[in-house]
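Visitor: Right after this note come the structures.
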Structure I
Amino acid sequence: MQILEEKPKEGIVKVKAETLDDLWHLYHVIDPGDIVYAKTLRKQAQRTDSLRAEKVEVIPVYLGVKAEKINFHKFANQVRVTGPIVYASREDVPLGKYHTITIEEGTVVTIQKPRWKEHHIERLKEAIEASKRAKVMIVVIDEGEADIALVREYGVEMVASIRRNLGGKRYNTDRESEEKRFFHDLAKTMAELMEREKIEKAIVAGPGFVKEDFHKFLRENYPELAKKVVIEDTSVTGRTGIYEVIKRGTVDRVYHENRVAKEVQLVEKVLENIARNTGLATYGLREVEEAVNYGAVETLLVLDELLKSGHREKVEELMDAVRYSRGEVVIVSSEHEGGEKLKALGGLAALLRFRVK
């Protein structure tokens, strides 16, 4: 994310989205009522004569749209902002008509708000900082199977699965040959993804000794890739194994300040305190508000969906109060396991400095 221009008195910030993660952040920055300006294409009816049907022409135009609907389409790599047109660079584009501005990677967009709130500004800062950090690749591997995931700002994205039948143990020659093919396939896939995504390190994990065999294979056949690999143990493979790597803190050790890892671990800490009945964690709007009023909240966890809900104003008041009392506010993405668990707690939870009850 790049901030190209700021006009604080007018409530205007001009940014350039560079990655899918940037689109995720913009989705949570843009609120209903904001005016979003961008270059776009609009279908315009052109009159010819009374005997011919109207001709529809697609014209390039710079529009300002007052946001009513904001949708994030992660598989299309787009944020779509729909609302009435309040500004048009061409006189033949009628104001008041509805239009959808599509924000993609590379799109320059100007956002005008009645008032920029602290969590909006934090989002933009986080997006800028995240653009400086490498993404995380996690590979979980076992006999003849491997799953690859990228940990993005918005959550965990499963990007590839590799399967190969290695045969029974009695056919050792064939098995070794098949295992080498499997390792070659996995190494090539990893190298391609790491080059495309500009990833500097990969965590290779699994329950048995296959990960060590694979790492030895890399040292002998792909020495440059081997230097970028960190080995970790897990009890299982698949998606569960990938989240096990995140929960263990391996991601943080390899990539400092990784957002998803931090969010998952904080939610797990809340659940652990609740299970142990320590009195140092609470959840739910009423209970969290009580803890905030006592100045007891050390870390407030807010599900991002709450900032798009009817409870938004109340939640923002709590966020401001926690910041005022020098607490930390963490907005948790609903796109990963930690967000799902926080949602089950009502979308709001807190780690406390001291017991309230």
Structure II
Amino acid sequence: MRLGLDVSAVPPQVAGAGRYVVEIARRLPALGVETTLVTRRSDARRWTEWSPEAHVVPLVPNARVPRLIYEAWRMGASASARGVDVWHAPHYTMPHRATVPVVVTVHDLTFFTNPEWHERTKVQFFRRAIRYAAAHADVLICVSDLTASLLDQVVPTHAPVVVAPHGVDLERFSPVERDDDAVLARVGMAQVPYILFVGTVEPRKGLDVLLDAFRDIGSRDPAVQLCIAGQAGWGMHELSSRIEAHEFSSRIRRVGFVDDAALPALMRRASVVAYPSRGEGFGLPVLEALACGASVVTSRDTVMQEVAGDAALFAGIGDSEELASVLSDALTMAEFERVERSKNARRRAELFTWGASLEKHLGAYRLARGQE
């Protein structure tokens, strides 16, 4: 099979949906898929390093608006698109002039269900993109059962859906330490107990709730710190003001975006990994933390509960009092219980592999070609 994969939307700092695109791009050639990666014009080098067996074509303009225009009106008619059997658009949008079957990944439907979580311009753009893909793609990939269910509600008439949950790199995200002391010293988190948050810093992630909960936690435990790891999103001003005014601001560390070596070490050594997001399409940091054997606290009645099963602890969405109580329980857990929960977390994570995800993707590609 010859596959074209549009990787032009992946930002320089890879996280979330970007991590998903990188993982499938890296792994498809090893499955016998002749893979063409269409990148931004200045972005070919890193994709050649990440997926050396793929054919990398730097076609797409670098700036965002020209990139989106190119994707909509020129990419589908390009020689690279015409020369494949299936085109995969992995981030909601798709070419409007496609000449081969198209598969589109839909990560979440929060642009419809909770528009207040996003910048207004993105809400308008991605609503149109999702509606267009639902009507014109040959197959849609949803990253969770929740996303597939919401798609049925938001866009009842749509292309066939394949649910392909994300995986996790079980070697990189592992309970086994690898020079963690040096890694944590580099980011300033060595030798201190800490609650870890990982994710793009934006309103829907529930950091406001976590900061409120940390007031209670900080008063109970004078040693524990709060570590916030992740690149800045939108709505940062209010969050920064909250941190500056926080009663325990001196114990809140913002380490920014962390690299591939630091992230597993931060998760392994965390007293608790807290991910109080109000809603996601999948919630990859929860799965990565479970793979590290970490104690995870996340939001009840969200896709994170679908992913974590009984391997995490849960608090109500937006409920800072319950979050503080559950975090306190996790911090004071007996050692034997912590060990058992760590083993259970790892077992749960092992159910989610990129190999299993890629098998679902291959099924979606065959379905788009009319082979299933």
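Visitor: With FRET efficiency 1/(1 + (r/R0)^6) of positions 63 and 335 (r between Cβ atoms, R0 = 41 Å, to 0.05) coming out at 0.15, pick the structure among I, II it was computed from.
Guide: Details: I: 0.90; II: 0.15.
The value was obtained from structure II.
Visitor: Please compute FRET efficiency 1/(1 + (r/R0)^6) of positions 191 and 311 (r between Cβ atoms, R0 = 35 Å, to 0.05) for structures I, II and give me the label with the greatest value.
Guide: Comparing I, II by FRET efficiency 1/(1 + (r/R0)^6) of positions 191 and 311 (r between Cβ atoms, R0 = 35 Å, to 0.05), the maximum is at II.
Visitor: If you work out mean count of other Cβ atoms within 10 Å over residues 207-214 for I, II, which one comes out largest? Don't jump to the answer; show the numbers that get you there.
Guide: Details: I: 16.4; II: 23.1.
By mean count of other Cβ atoms within 10 Å over residues 207-214, the leading structure of I, II is II.
Visitor: Computing distance in nm of label points 7 Å out along Cα→Cβ at positions 39 and 143 gives 2.2 for which of I, II?
Guide: The structure behind it is II.
Visitor: For distance in nm of label points 7 Å out along Cα→Cβ at positions 127 and 295, the calculated result is 3.6, so let me know which of I, II that is.
Guide: I
Visitor: Same structure, new question: Tell me which of I, II gives -0.23, -0.52, -1.20, -1.34 when you compute log10 I(q)/I(0) by the Debye sum over Cα atoms at q = 0.06, 0.09, 0.14, 0.15 Å⁻¹.
Guide: Computed on structure II.
Visitor: Moving to a separate point now. For mean count of other Cβ atoms within 10 Å over residues 103-110, which structure out of I, II has the highest calculated value?
Guide: II
Visitor: Kindly point out which one of I, II the value 2.0 was derived from, the read-out being distance in nm of label points 7 Å out along Cα→Cβ at positions 23 and 343. Let's see the in-between values first.
Guide: Details: I: 2.0; II: 2.6.
Source structure: I.
Each value in this text was obtained by applying a stated rule to the coordinates, not by laboratory testing. Computed from a predicted structure; not experimentally measured. Cβ atoms are built from the backbone, for glycine too; each structure is taken alone.
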